[in-house]
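Down below are the structures I want you to see.
Readers should treat all values here as calculations from the given coordinates under stated rules, not as data from a laboratory. Just so it is clear, the structure is predicted and the values come from calculations on it, not from any experiment. Cβ atoms are built from the backbone, for glycine too; each structure is taken alone.
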Structure P
Amino acid sequence: MQLTAIKDFQENSTIQGFFICLEKSLRITRAGDSYLDLLLQDATGRIIGRVWDNVDHLQRQFEVGNPIAVKGVVERYQGSLQLKCSQVALATPAKYGRYGFREELLVPRIEEDPRELWEQLREMIGTVKDRHIKRLLRHIFKSHKDAVLIIPASLKHHHPVRGGYLKHLISTGQLAILLAGHEPRLNRDLLLAGTLLHDIGKVRSLGGGLEAGYTDEGQLIGHIVLGRDILLEAAAELGKIPGQLLLQLEHMIISHQGSKADGSPQPPRFPEALAAHLIDSFDGQLDLIFRELDAADDTQPFTSSHNRFRAALWKHYSG
């Protein structure tokens, strides 16, 4: 079975592949015929899929969020490629493992090995001198290791891929250490701790399944409040954490987005809190601009201005 990734789709080619179904809708044409409208994803991209034949039977074979095996023809419609699906079936390791089916084919993920990043995180925490901060960090991340290894940093913003949260953690932690070395008036341990914990609520607000999404807690409470809850729960379990330190870390969690307009209950009110906010913003914005440039048409010198920066970005810069 020759598999074709979405990034390698060519117009008029017949393909076979494994994808995750992100969206599925039964629709009716003007002539009264039914068809399935799908949004398909693999680790390399997304594409619209359409099922025109045998619709009643095929729509019962899978649901949104399922991995599926697809055979079809790549067509161009209104300037974009889409997949006309002739065969669709639920994909399982038992049925399709011998044909090369693996879940990692379906979900965009970081290039780095999460296990190596986890070791970097452990080593980073090991550099903390304050014993109370070190206890908190070790306890919190050990308790949530499974989620930390796989969740994205966001669903549609920066680092929106499997493992993106951990990559963002390592990057912001390294920046915190660099900034503390540059400005000796900053409390290095406090800055590193607040930076590593700024998004800890996402281990509860984001699900780590094949189709990442918000949990009920994430929808109804949000990652900032959940992060404060995780911190206070850890402090209660460990005991003997100074109240002043807890207050500082609480504030760094609830202020890390910078302002009420951007979702933080409070703006940063001391230097380490401001630094943690700026580090988070810098790393996120840098990831976003690289993603915009990587996704742009290589034949054009500038991207479209329809992006998060609301500007035509220079594709052919010298970086």
Structure Q
Amino acid sequence: MISIKDMSKKPVRLTEGHRLCAGCAEPIVAKQILLATDKPVVVANATGCFEVSTSGFPQSAWEVPWIHTAFATAASTISGVEAAYHSLRRKGKINEDIRFLAFAGDGGTYDIGFQALSGAIERGHQFMYVCMNNEAYMNTGIQRSGATQRGASTTTSPSGEHIPGKREFPKDLTKIIAAHKLPYAAQASPHNWKDLISKAAKGFEANGPAFLNIIAPCPRGWRYDSADTIQMAKLSVETGMWPLYEYENGKWNLTGETKRIAEGKMERRPLIDWLKAQGRFRHLLDPANKAVVDDIQENLDADWDELLRLTKL
């Protein structure tokens, strides 16, 4: 693993001056990802918070070749670029060893971009896809997505007299992607930069499609103080709401705090610590909504047991 001192000497590939909110996790995630390789990188970026806030014409925060693509087409765009690159290499017109990277939010990944992502993985394109998972369509007004947790209050699943926030549980997308039997898939968090950068390095060199699903807390949508983003990411992991693991060539491995919890070296924090830290779940603290909290806990425990079974711990 590269040291912080060595990383500080690397060129900055995503600069300051973008328009992302104070406390946004997305530029932190992107900078960590881009530190994981010294090779030239081409980036495709789906429409969303990250795209619109880093590329306001005529300025750009990007110091690498970068392509804006539609909400649903980050995977198909980068797979087309990768295919063109290999064609040009075969013709001797390009000699550089280039890596290909796509960024998209959970809306553009779990929902409207899933078809393109699944197809690109099935075709075996050599690229890494990073989902910036802030658990809602934050760029367009904090609407619920397939990644939004049950009980969360959003503009399209508001808590009130008739419903206690979102009714459904989120998709387990990382396992859905792993079912494609690709070389590498993982979950990560920006609070554990060593774990995240290590996984990104594996993804860049996976010799095929790779997928990283990264928790990216959003102060505006999750409703917490903007200074607490890294703490929120850490809390997501420590409560088991966002376990750290990887699927590497057919083998499942726990990593980071998740591995230490499974091995009994640290305790999993109570779910309520995660819920009460966010305004989007404030209504669940009402005793009238205890059944929803119990459902979330039961689902969390079932997912945890399944993950231990997959990793044989």
Structure R
Amino acid sequence: MSGFDLLVVGDANPDVLVWGAPETPPAGQAETLVDGGTLALGGSAAIMAHGAAVLGLSTALAAMVGRDAAGDFVLDTLTAAGVDISGCVRHESLPTALTVCLNRPDGDRAILTAPGCLPAFGPEHVPAVRTRHVHAASYFLQPRLAAGLPEVLGRFRRAGASTSLDTNDDPAGTWRLAPGLLAACDFVLPNEAEALALAGALTGEPVSGGLPAALSVLAADGAVPVVKRGGEGAVALFDGAAVSARGPRVTPVDTVGAGDGFDAGFLAGRLASGDFAEALAWGCACGALSTRATGGTGGQPTAAEARPVAAQVQVTPWMSE
């Protein structure tokens, strides 16, 4: 591995995506027909790395997969997109993680994940490479990595890189972060529900002031919180001011990976210009465009596709509802 624009650290697995499943599939060995299904690249880190490479960033992924067909699928898909996988390791005995998404007509989904080798991935597996930015994803699925992540990100910052974190969901519901983690991040990129949960864990009680209060809590150690709000765009607390970004409305085909697409666009915009408003615009554009097709990577845009959409995104002072 040589120098990169972006090193992504985290999870990589196949996604099995199913549409039209009943709320509770019947047991008794009953065969239930559904509207559709597909196999796609999954894992927040892998989807984000794929999106960044499609946007033109020189991108590397540090992750762990098994020595199995699922691992082959993940690595082949990433390589085809131009992601450098020389920092990916293969566990000798544990399988690649696997996720099944049961997608509902209202856009919500149930997510079932077999973690496989994810808990075995640790700080020692993150390569010391030259990179402009390091992004970590799926914090709560990788406890060994999580415990050492403040030092990992701190090491890259001392070498001159900027850093970001997208925790994603916490299956245990505790939302506790390692001491010093947010202080080692330039940006933290949760969705709204995650932002409220993380802020509540940091303060030890539910955040009574809603999202504005959560932004302040997440920013207390110096990280810039950028909160994704789906079709409503994003809000952030930057230089002490709350700002909102909202792009053109889209009718999504599939929202799987939209948050990871936002992360890729946000960092691509930030690394290209250094301008925060432009980064927000690119994040909103890429998140929206990623919903054009099924799976987390099927609709990811090129830079040429994202640029005119980003130009339509309005970034304004945010007045909370």
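Of the structures labelled P, Q, R, one was used to calculate FRET efficiency 1/(1 + (r/R0)^6) of positions 61 and 181 (r between Cβ atoms, R0 = 41 Å, to 0.05), giving 0.10. Name it. Numbers along the way, then the final one.
Details: P: 0.10; Q: 0.70; R: 1.00.
Derived from the structure labelled P.
Thinking of P, Q, R, which structure, once distance in nm of label points 7 Å out along Cα→Cβ at positions 53 and 293 is computed, gives back 1.5? Don't skip to the end; give the middle numbers.
Values: P: 4.6; Q: 3.1; R: 1.5.
This figure was derived from R.
Which structure, out of P, Q, R, was distance in nm of label points 7 Å out along Cα→Cβ at positions 165 and 301 calculated from, if the result is 4.3? If you can, show how the numbers build up before the last one.
Working: P: 4.3; Q: 1.9; R: 3.0.
Traced to structure P.
Computing Cα Rg over 2.2 N^0.38 Å gives 0.94 for which of P, Q, R?
The correct label is R.
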